[in-house]
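Novice: Below are structures written as structure tokens.
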Structure I
Amino acid sequence: MGFDFNIRYGKRKIDLSKGGTWNKPLIICIIIIMIFIGLAVTSKQWLPDDRIKNTMHTQETLFYNRVNVDTCKTVYVDTSKRLGQAVFEEERTMGEEKNYPLIYKVYDDAGNELSHFVATSEMKITEKERGLGKRKILIQFAVPKDVYYIDIMIEQKDNTVNHVYIDYRDFVKKELYEKGSKYFEFVAQEEKKLVDLQTDLKKEEGKKKQDKDVINEKKEVLQKQKEKVKAIKKGVYD
């Protein structure tokens, strides 16, 4: 025999016992919704990351024995390839490129060394009187999916160690391709081709009897080479 709980307010009557066919599913739905709301409110996937932004020592100059390093202004990341890129500049005395070497390594926030390579350009003189020059250091590295920050360590053996930290929220998304450790040699070769094409075109234009079709063809080849050089230097020489 069941119990019939009746609540009377004047002539109105609510019979709770007869609502059993839909009360139970409704209560279950409410509980599920409350659980979902609780998870949504507390989940880090829904809320902004409240951790301290760990970007330090970018856009600074680091000092070593007879070497100064201008740190990266921007760290590019290709999220589809999980590939990162940073560019540094070393200032040295011309002719001392192989002396006082610096070691570049890349780590994640857990201290794990990441797969990376370093490409080094030729020195270019910047202060003739003092005999100083600069060269670019290109670093490309693997970017873990859930990394908090990247730690680029720059060490001079038996001397000084510095760290440059880049928080993932400061990554700049950009389409990248793997450039390889011979990148700067490739750039130099393509720039030489460009100079040769420019020289060849000037010779052709300087001839007394000009062949317009030949000149136009050479101009077209020259323009394509200019675009190629511009594309391979983008993101490194900007």
Structure II
Amino acid sequence: MATKYTRQKDGRFQAKVWTGTYTKTGAKKYISIYSTKSSKDLKRKVNLFKQELDAGMSAISTDMTFYDYALSWLNTYKKVRERGTQIMYENIINTHLFTLSCVHLSDIRRTHLQLVINNNIEKARTCQQIYVTFKQIIKSAISDKLLPVTALDNICGNIELPKYVAKEKRGLTDIEKDALKKADFSPREKAFVYIAYGCGLRRGEILALTIFDISLERNELTVNKALAFDGNNRVQNP
């Protein structure tokens, strides 16, 4: 990190220190460190800042709100995820974390996370998704040096979550199995239903199949891709 020392008109010693991050235009981002005592004292402060920065103990000052950073995190780091996962993150951020839109990222505390969860206490699965999303955002802010490394434990530790029990999925009854065989399906509908029933594939996996994925000689299906849906609208090619 390059450091330049200057003497201000008011007598203070100043150094501009690179924070290890960059602006949106790709330029290095610097902060100013001052000393009213001497250049030696300033050098001590600069070295201390560098040590803390390297150890992850120092955080870069920012006026960004938690909600704005959450949106930035989603658009920057989660664009490579499957569309279904992106939709989940978008819903959690815009529906539940929007309540923190007036809280600065640097002011975020454990109580904020717990209050968001408490507001959805009757929805155990939603609370689980809130916690996972919130924790990933905090981890990202630490990596971006906007929060100290201690923030993860301080903010996300010892959070009370409602117990989530996934709904048990049942198999088809004998009556339902018999109804499948007797249903008046078109050839395309029958192919879809029979693959789902016989192979246990999901909708997106079935609709992504091509003739090259089907081997009648070996009685095998190769599943290596899936379509993503936003409701019933396809949003991603396999």
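Since every read-out is calculated from the coordinates, none of them should be taken as a lab result. Here the structure is a predicted model, which means the values were calculated and not measured. Cβ atoms are built from the backbone, for glycine too; each structure is taken alone.
Novice: State the single structure among I, II that was used to calculate Cα Rg over 2.2 N^0.38 Å, giving 1.83. Let's see the in-between values first.
Specialist: Working: I: 1.83; II: 1.52.
Considering all the candidates, the number was obtained from I.
Novice: For helix-only ellipticity at 222 nm (-39500 (n - 2.57) for each DSSP H run of 4 or more, over all residues; to 500), the calculated result is -13000, so let me know which of I, II that is. Provide the component values of the computation, followed by the final result.
Specialist: Values: I: -10000; II: -13000.
Considering all the candidates, the number was obtained from II.
Novice: Comparing structures I, II by mean count of other Cβ atoms within 10 Å over residues 173-180, which one has the largest value? Mind dumping the intermediate values first?
Specialist: On the way: I: 13.9; II: 10.0.
Looking at the calculated values, the largest one is I.
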